[in-house]
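Each value in this text was obtained by applying a stated rule to the coordinates, not by laboratory testing. Source: prediction; values computed, not measured. Cβ atoms are built from the backbone, for glycine too; each structure is taken alone.
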Structure I
Amino acid sequence: MAFALARPGALRPISAQRGQSVRVAKPGLLRTPAVAARPRVQTNAAALSVPVNQLTDEERANLARELGYKSIGRELPDHVTLMDIVKSMPPEVFELDHGKAWRSVLTSITAMSACLYIISISPWYLLPFAWALAGTAFTGFFVVGHDCGHRSFHKNNLVEDIVGHLMFAPLIYPFEPWRIKHNHHHAHTNKLVEDTAWHPVTEADMAKWNPTAAFLYKVFLGTPLKLWASVGHWLVWHFDLNKYTEKQRPRVIVSLAVVYGFMALAFPALIYYTGVWGFVKYWLMPWLGYHFWMSTFTVVHHTAPHIPFKPAEEWNAAKAQLSGTVHCDFPAWVEFLTHDISWHVPHHVASKIPWYNLRKATESLRKNWGEYMTECTFNWRVVKNICTECHVYDEKINYKPFDFKKEEPLFAVQRRILPDSAAY
């Protein structure tokens, strides 16, 4: 089983005869040496779309290799509930350890302080590396606040609110608006229309775009710039009071006041002592590095050619949270600085599991439900598919690219020049 281009630019799975394989129609797209060496079968617009639940174990394994994943799980049976999965995990993964929680705060503050020092002594040609390191350390601030928002940091909710606001403030992230919308994402993960974290574009959306809007959407959601798209999400979702109910607004206003207060005090002081370049050097570039990880973690965890978004009437919580969330291994230094947020599947099964128990919870899920999980190691092939192919909602094949009608130069060039490595 392989993915082929049934129409120019449109990825879809196709079936092959027994003993044969399928070649990929476009050069450089999902191509591996093993695939290139196998017998070729020509494809055309009549290629058959096959859901994952109709594939054999061997076909799923082949599909996983071609898409850059270590494994693609079978479809979870309909009778399995989310509570069944939660109850299968050992009780200790839900236990809070205040010592580990506060050590994560200390780790992030220390790491960011060290990164700022490294930035201060780095020659210009090493600054990109220093910024990348600082952006990763900055992401640790978010993860601490993230646990506070899920009530998995401390037994005292007031402590969580205070720590959450303080850790989010340097990121210019209003804590309460984020908490409200993020919890909505957890309640509706990969549900069409409802999921607020990441969502495929619909053809109805595209029909409303004028040429300028179409260009901007395609550039920012159809290229590697998508790995910074959380900047737009942050701006659109978290500063508009109209997106919140009357009951929610008082707490939202407090969070906005904390963010604006930080900006009013810290930014002028930083510019006064270090100049505009200092503002860019010590805050803006690390902040953009943080948004790289915000975007990358989100899209890798919830976007894949074989993982569907479902309308409300077809949505299944257990399937969305377990099978619809990808486990992705990142370099050890990234996982250390970001407090294991990439061990993400158990977090979606039960959001109250604190970050320091995510590894143990993942091992439990692998033992009991591993055949239904998708796993990968961060690689270019996964990223390439997300950026160049997974754009527009399709009821039958999950995703199709922006240029599903006729291949466009923006995407044709990317498909040929972006790295296609799937090493793990």
Structure II
Amino acid sequence: MNVLPKMLFLFQTLQIVDRVECFGKWQKDISKFVWQGKKPRIKFKILTDSKERGGFALPDLRLYYEAAAFCWMKDWLLLENTDVLDLEGFDNAFGWHAYLWYDKVKAHKMFKNHIVRKAIFMVWTKYKDLLENKTPRWLSPAEAKAWKKPNMEVGWPKYGEILEKVGENWRLQSYEKLKNKVQNWFHYAQIQEVFKLDKKVGFQVEKSKLETELLEPKTKVLSRMYNLLLKWNTQDETVKSAMIKWAQDIGYNIMFEDWERLWTTGMKFTARNALKENIMKMIYRWYMTPVKLAKIYHLSDNKCWKCKEAEGTFFHLWWTCPKVKVFWEMIHNELKKVLKYTFPKKPEAFLLGIDGQKVLKNDRTFYMYATTAARILIAKYWKTQDLPTLEEWQTQLMDYMQLAEMTGRIRDLGEETIEEDWRKFKDYLQKYFKLYEC
């Protein structure tokens, strides 16, 4: 929170990062700080991914830099701020769109001799095909073909304004219609020649992501572009390796919609970071196991710390160990008593909070508190043979519900829905106390 605003100020003020090797060094420094000098347990891409996609939302400085470069480039694309365009393109031989789309950099190599232009142009070439795979609507062939001169006029006609559709095909409007938008008939003929070449590529019919996220918005442009670049940068992590490992352990696939529901709404049951942290650790299998430690340190003993019999894999320690099974059976029975209906005891429900809609909607928040409290207690006794008692679980559950909800969310957020949730929680508490008073 202290470093990022300072970096964003630098990125937006002056684009001077010519050699991007510094981002690799910064990434290593951030990773060293996050993991306290130890080997990372979670991939950097997952750490930087959005929370809505199961990430940790750690800022990626290189993507922020590239998003800031696009914010700077916005004037080059819109062609409206002539003062800025004259200042930054004082020695340009062609129009800005000739460099951005028609690759006139090869003919005019002086364009990249400018330290700022070069840095921004390198970002553009990296994402050009992703942003615009067809001839864009914002492209102005008139500006690209016009002779560059200071104080050039604004209002250059763009493809979105000068094309018309005839049947299934696009064609250039007649000279009579464009007479007020082009300089002369020769200029119109030049545009026609460019149109014939662009027609082979095809034209962007709908608004592209570049238009909706960069060109049209007036505010929050940096965050919009960052989120767009982040989505592309982490698209190969849509199905994360941890999700595959969970499916292998459980013996069947967990639907992707269930994972999304856990990321977007499942972890919003509390404002307490300790509870959210436990869920994220479970998703990405953060806890070190005897099997993993034996591989790292070349140990001969990789048996479970609880039963001392089977291999101490992640899933065994959390679910299939005979001692842990007894503990989860106890929790399952207690929850059935409180909720007064039965539901299946599945590993994804108790370990991840993915209940498969088997728990009623009104009871789901309480259920999340109960299972999270149980997991945190197991983690507390992680490397021992002991397991939590029922009384410890009851105390932990009550503490979490009272502290996290009453003093946290209601006081700080003050939402009516949260107050309704808390009234429901108090009803659960009354049922719970009555049950044990009997």
- Could you tell me which structure in I, II was used to calculate relative contact order in percent (Cα under 8 Å, 6 or more apart) as 26? I
- Query: If we compute FRET efficiency 1/(1 + (r/R0)^6) of positions 168 and 256 (r between Cβ atoms, R0 = 41 Å, to 0.05) for structures I, II, which one ends up with the highest value?
  - Reply: I
- I, II: which one has distance in nm of label points 7 Å out along Cα→Cβ at positions 56 and 280, as calculated, at 5.9? I
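One of I, II was used to compute volume of the Cα convex hull per residue in Å³, and the answer was 204. Which one was it? Can you show the working numbers first?
On the way: I: 158; II: 204.
Of the options listed, only II reproduces it.
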- Any idea which of I, II comes out highest on mean count of other Cβ atoms within 10 Å over residues 88-95? II
